[in-house]
1. So mean count of other Cβ atoms within 10 Å over residues 45-52, computed for just one structure, reads 15.8; which one of P, Q is that?
2. Using distance in nm of label points 7 Å out along Cα→Cβ at positions 53 and 245 as the calculated read-out, with 5.5 as its value, let me know the right label among P, Q.
3. Suppose you compute helix-only ellipticity at 222 nm (-39500 (n - 2.57) for each DSSP H run of 4 or more, over all residues; to 500) for every structure in P, Q: which one lands on -5500?
4. Where is mean count of other Cβ atoms within 10 Å over residues 141-148 largest, in which of P, Q?
5. When FRET efficiency 1/(1 + (r/R0)^6) of positions 21 and 133 (r between Cβ atoms, R0 = 35 Å, to 0.05) is compared over structures P, Q, which one is greatest?
6. Give the label, chosen from P, Q, of the structure having the highest value of Kirkwood radius over Cα pairs in Å.
Structure P
Amino acid sequence: MEKLQHIIRDVDSGNRIDKILSTINKEWSRTQVQDWIKDGLVLVNGNKIKANYKCNLNDVIEVTIPDAVELDVVPEAMDLDIYYEDKDVIVVNKPRGMVVHPAPGHTSGTLVNGLLAHCNDLSGINGVMRPGIVHRIDKDTSGLLMVAKNDVAHESLVDQLVKKSVTRKYQAVVHGVIPHDYGTVDAPIGRDKQDRQRMAVVDNGKHAVTHFRIIERFNNYTHIECELETGRTHQIRVHMKYIGYPLAGDPKYGPKRTLPFNGQVLHAGVLGFNHPRTGEYLEFSAPLPEDFSTLLQQLKNDR
């Protein structure tokens, strides 16, 4: 473990210690510093403090920097569809059927396994099983994900998600013919009281908003674009079911009789965010996967 000492000067007096330390070294994110404080690795004048401690002139800060934790996830070489990459961020197009990160029952073949083989420098904020992962899409949802290569980038991207400044647009096919061209679902989402493995619209759930527009109508189905204002688990799937138009192919929230598709017909096609280092707005678009396009053509032919 490496140790560092810093003495508070006039310019930093009165500021929070977590803010001060995250500016001393640009590679230290505020979240990382807060974890160190919680673990007792940051002392002020020899005493443990809380992250909201406001420093005084001539305070002596001692930081014990923990050794890097070896990842338990095994890197696996795979052909990743990378749309953008620099020293801070990777944007990758995840295929349908791939799990984002290891979990019980899925310890290999995940996007994280592939990313670790591609590059070793991923953010550690989300722990050793989910390095670099800022947000997720379901196994059977295809499309774009942003991945942080360091903790500072991770913190910036998460902050943008919290502030709802990230653009996330999905295409989906739902059961039923939606009569109106546009709509918004504003309904809280939480665990389903009858089935804890599912999410549902519940009174005490987390705030969730989905905007949608019609792309094309078919016999008994509608092709739509959904834009997320928030990012709750299974949000689009839950919201569309809630208003009576569940996603086609969805084994968890859709009807038993549905289109012959291996999983929900859902693709994260547009992703936009401000670069965590430069502030430049970046936006990426991924075309529909072949099976999605084939399904749309079949629906057109059946009209």
Structure Q
Amino acid sequence: SAMIVIIGFELAKTSVEKILSPVPVAFSAPLAAVLVLSIAVKLWLCLFNRALGRKINSTTLLAAAEDSRNDIITTAAVLLAAVIEAVSGLSIDGFVGLAVSLFILYSGAKLAKETISPLLGEAASPELQARIVDYIRAQPKVLGYHDLMVHDYGPGQRFATIHVEMDSKEDPMRCHELIDDMERECLKSHNIHLVIHYDPVVTDDPELTRLHILVDSLLGEMDPRLKTHDFRMVPGGGHTNLIFDIAFPQDTKFTKQEIQDKLEEALRSQEGKVYHTVITFDPLAFNQESCEHQ
């Protein structure tokens, strides 16, 4: 992309010089034949690199295709200017070159943006997120998942982390083995370096389950996008602590403090008891495919 921009600047400079000091363009049949042959070869290279680049999702090959396309346009412009000057005597070589240089500069800047993004890390595509979630969801021991984060640096350089919930009564060694298997299979089948965080979940405490459902219901009345995970309870003498995370959308009309205050007031009103909430607010972007329990 840098070379394309440099070529664009050089062509613009040369074109301005030709506009200020026109130079006759030498034209002959052999020259035209060479230019046409050059266009044909560059066209083949452009189509080949573009097709292969799209097939393997290679920004390098797509950049090469862009470079070949720019060569085609530049060569065609030279040929066009030469033909027009030979036929009519009008010297438009500089103007045509300037127009082409502006197009090349635009395409170079666009390509630079597309090339830099994978180097810095891009947000995962919905398709990539769906592949990860569908795979995790299909595992028999997985009860839920949340906090999916994906960093896409291009083919072969995709990294993801996710929290996976499993029954706390399961053997930890067995859970660790299952997680290792999932990570290896995800790399093998989907070419994604996945790191899974194991979250044990209590499934045999009716009171905890009831309060979890109640809290989700109360939050849903404020904003249906507010979902909880990592829900825990610590009973006490004068009050009970409820500890959990919330997938928090940035555009909700409530502040974090308002959500916490409204929730504690609603719990006190419905339960007749004092509940203190200890809430971690997670960005909703990390939890778009989360908080689901099988």
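1. Details: P: 12.1; Q: 15.8.
It must be structure Q, since only it matches.
2. On the way: P: 5.5; Q: 3.8.
Computed on structure P.
3. On the way: P: -5500; Q: -20000.
This value belongs to structure P.
4. If we compare mean count of other Cβ atoms within 10 Å over residues 141-148 over P, Q, the biggest value is for P.
5. On the way: P: 0.90; Q: 0.05.
Largest value of FRET efficiency 1/(1 + (r/R0)^6) of positions 21 and 133 (r between Cβ atoms, R0 = 35 Å, to 0.05): P.
6. Numbers: P: 21.4; Q: 24.3.
When Kirkwood radius over Cα pairs in Å is computed for each of P, Q, structure Q gives the biggest number.
Read the figures in this text as sums done on the coordinates, not as results from a lab. The model shown is predicted, which means the values in this text are computed figures rather than measured ones. Cβ atoms are built from the backbone, for glycine too; each structure is taken alone.
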